[in-house]
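S.K.: What follows are several structures.
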Structure P
Amino acid sequence: MAGCVLEMEGVWKRYSYGRGWVLRDVSLCIPPGSGVLVLGPNGSGKTTLLRIAAGLAKPSRGVVRVAGLPPQSVEAKHVMGVVLHHSILYDELTVRENLSYYARLHGLDGYSPEGDEVVEALGLRRYLDTRVGELSFGWRKRANIARALLHRPQLLAIDEPFTGLDDAAVEALAGLLEELTRRGAAVLATSPQRGAARLLPGFRVMEIHDSTLRPAGPGGEA
């Protein structure tokens, strides 16, 4: 699939032979400057799909590429950002120290959280010197989003982006995701809430049903 930032072709996944397929024959292309929202109830396979896209799980069958690269490769890790439901920040470090650490991992010399527009948009400046372990779930999630975006990835994979956020944070994040696509990035988001489609009007809405990925109807309805 030419022109895909994220390409999934004929992806199947199961965790053991004694269990059924979690995903069956999933194919997906997300070009630059576009977003896909995948809907489905808890346990439907949304997080598995996102983890495979991010190189955190391997498909049982099929091919996955991120910017033409295997998603498990070091090179692919530098062109994607990933936000899972659990935090990967260090609780004993401050938000500033975490962001600076991840900036160094991505080879960003001279990174400053104060100059990061994502930090500003998410209202994180006042918490930069707070230890992550002292933050509420919602503020920790904002810090994880800032961490995933600090290197301006070509692909953002974000699991349940609006879960645990207050109204102000939901509005700010929806604006950030739309802005990312306007700047040419690709976004893969998942949600169990059909109302998430209204927050991301520019996104293509898909759903997982019986382990297969298919287009959702208007407003995210099947």
Structure Q
Amino acid sequence: MSYLIEVTQYLTKGALISLSVFLVTLLVSFPIGIILSIGQRSNQFLKKIISIYTWFFRGTPLMLQLFLFMYGLPFIGINVNRMTVAYVGFIINYSAYFVEIIRAGIESLPKDQFESAQMMGASSFQTYRHIILPQAIRIQFPVLSNEVITLIKDTALVTVIAISDLMRSVKEIVSRDFTISPFILASAFYLLISYFIVQIFRRLEKRYDYLEI
């Protein structure tokens, strides 16, 4: 029993790192995704630039991008610590996904909603803030839920740049003690977080189900 308590305490430190990467990425990349998804609709030049950005970061592995930031930034004279690399890599990667998810939600809405808002004298900001985005995000709740669940699982990738997250801590204990209990505890952590994410999105769907088109 004391061994399990000791292992759990050690894994908790790694789990906090995983949660930190998860929360910072989600809180920063989602607003960026919203801003860029609106920005690419403003003019063709921005649309082309953002399209290239989403094409590259959605089309290459996140692990490769972490390596690129980890070793590429110091190569050009920018020295950053490993946690900064993790935050930057995850934020840039997931912002690209959120851009496409929200863009798809916006484009699924009837065009007459934009026209009606303009006729009523609403500004572009007011139209997106009060009419378009609430509906677009509501439509994409299932996709967003899957993406957020993927994010918590992807945090395990920070181990490749030698950050002591949950999975790295698991590997250290397994290689030291030849036991599978850390795998069970890590699975419980990911399942629990995924469960909370699903429940949060279900509650949001029920709360905003009046926004059906």
Structure R
Amino acid sequence: MNIAFIGAGNVGAPLAAHLAEAGHNVVLAQAKDGSSSIAAALARSQRLSARPLADAVNAAEVVFLATPFAANEALLTSLGDALANKILVDCTNPVGPRLTHGLSSQRSGSEFIQSLVPKAHVVKAFTIYGFENFENPVYPAYTVKPAMLFCGEDRSAKESVSKLIADCGFEPVDVGGLVQALHLEHMTLLWVRMVRAGGHSPNIVWAALRR
């Protein structure tokens, strides 16, 4: 699958490397020359490459958005219709002061993103944990994989993202339409409050147990 990553920091870089090593054609979108985060991400895998932002997006079937949430509006507006009919994986979270929801829980960040790019198929994924678990999702003492909850409106887009989630080492759990994104963002805040503020280990994940 042809995949572009917008954002190659703590979240984007490990996910891009996992997917590249799984055999996908993964390109890092480069907004400017000499980016230190792009250089560091490229060092993770020889299968990764970088191209200018517009070129990377135009050539992709799936685009991962792994940027600071505050950057999303200007970034997505600048892309115009380049994301039309493409899968946009929203890995971002609106976090406000004192670890509150950045949009006051009036709507999810993913729904806001969908309003900016109405022709894209937005799928919320890779947001309920900190970056440590994107680096290494393996828990060898257990017989289950960490669950990765995701949501979106387009069934075909979610099927594609489900496969990418599995390729990154997680158990895909489809929780429904994009209306569920707000709840996933609150799960992120729960994890952040537990770990970053509450002292829990960052190596804590959720699991989906079935009888």
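Bear in mind that the values in this text are calculations on the coordinates, not laboratory data. Just so you know, these numbers come straight off a predicted model, no measurement behind them. Cβ atoms are built from the backbone, for glycine too; each structure is taken alone.
S.K.: Compute Cα Rg over 2.2 N^0.38 Å, for residues 16-95 alone for each of P, Q, R and report the one that scores greatest.
M.R.: Going through P, Q, R one by one, Cα Rg over 2.2 N^0.38 Å, for residues 16-95 alone peaks for structure P.
S.K.: Hey, another quick one. With FRET efficiency 1/(1 + (r/R0)^6) of positions 32 and 104 (r between Cβ atoms, R0 = 30 Å, to 0.05) derived from the coordinates and found to be 0.65, which of P, Q, R does the value describe?
M.R.: The read-out comes from structure P.
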